[in-house]
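The structures considered in this document are given below.
Every number here is computed from the coordinates shown, using simple stated rules; none is lab data. Every value quoted in this text rests on a predicted model; they were computed, and no experiment measured them. Cβ atoms are built from the backbone, for glycine too; each structure is taken alone.
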Structure I
Amino acid sequence: MSEQPVFYYDFSSPYAYLAAHRVDALLPLRVRWQPILFGALVVEIGKRPWSWEEGPERDARMRDCERRAGELGLPLRWPPGWPRATYSVLAVRAALAAERHGRLRDFSLAAFDAGLGRGRDLSDPEIVGEVAAAAGLEPAVVLDEAVAPEVKRRLREVTDAARARGVTGIPTIAFGERLFWGDDRLDDAAAALASSLQGL
């Protein structure tokens, strides 16, 4: 199988933040990065993510994220109002605008760095503009394109397509009919993809 694997993510997910910093190195084929609006997806499928439920389990998972970030040498700061306040439509639309300029990965990594890396508010246009600049883009151009009808439509389409494919959580790696959900499944995805390539 030579189908390009897809990396589904949203900037609110700490596990997607971790995965974003190693997915390209781990998988044996070039990965297509695909941001989606996770908050809208979970509402559509009627799911309540672990991060919505305050209590010991969520606290333990947050500490796990912090531990894993430390192992990767990454900072992790929880933005105010995380997670629901960090489902930024603007940031994901801006990522799709950056994709039109060939800078999706650069923008996405800069957005993760600003949001979960430094605890900044990705719903703030000024901060999203700074992310665009860090990705080598003109902030005003990205912010204008982020509110364009075609970019709004594109976000709906890619989120709907992810849901139709069976994506229920992020990060997810998808290739063929197989889905690998979670940062802890990246190695499994890499092994499965390598095995499929050996059969070509």
Structure II
Amino acid sequence: MVKIAAPTTSTVTEFETAIASFFNAPYAVATDSCTHALELCLRYTNAQAIYVPERTYLSVPMLADKLGIQLCWIDHPWQDYYNLTLNIIDAAVLWERNSYIPGMFMCVSFQYQKHLSLGRGGMILCDRIEHHYCLKKMSYDGRLPGIPWREQDIEMMGYHYYMTPETAQLGLDKLTEAKRTTPRKWVYTDWPDLTKMKLWKNT
């Protein structure tokens, strides 16, 4: 019987490096979903409000209630990405080489409908090592991967939002094909107007 080595946390690092290189971002932090990637960025920057297009995925405005911050709806016919704050970008449907915007926290998605379809997963692209370090710890229960947590003196609040090595390995396996093929071009009308839904009618 041939033994196959299980993916490790180094697999996640390899996937982060590959995605950062594709988008031409200095750093990347893998997460279990794009929504959680956005949440971590909002927490990290201590955002007090988010500016959400009326047409987008419903988990985005729900972050306002979850984090206790102001929800501001905007009528914005966006394409590829949009800003939630001055420096946080929801780029869930973006798949384009060298498209990272310097100075931004750009969050991409690997949900099953996305071009690089992993079933679930996200990534934060950023350009400062201190941002990468803190967001990595935040995504991983306040600890650094690769070191037993019992040997770490936890210094910051963290969240259970990390990408598993198995998901990262799937991403590496499918990355070449994703680079080779042309992605679907999403438009904002692919989403319904959320402000007409009962939950947000009076917001």
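Table for the structure above
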read-out	value
At a computed 33 (relative contact order in percent (Cα under 8 Å, 6 or more apart)), which of I, II	I
Value 3.4, calculated as distance in nm of label points 7 Å out along Cα→Cβ at positions 142 and 174, assigned to which of I, II	II
Computed 3.9 for distance in nm of label points 7 Å out along Cα→Cβ at positions 30 and 54 - originating structure among I, II	II
Structure responsible for -15500, with helix-only ellipticity at 222 nm (-39500 (n - 2.57) for each DSSP H run of 4 or more, over all residues; to 500) calculated and labels I, II on offer	I
Structure from which 17.2 was derived, mean count of other Cβ atoms within 10 Å over residues 46-53, options I, II	II
Structures I, II, by volume of the Cα convex hull per residue in Å³: label with the highest value	II
If FRET efficiency 1/(1 + (r/R0)^6) of positions 166 and 190 (r between Cβ atoms, R0 = 30 Å, to 0.05) is computed and equals 0.55, the structure in I, II	II
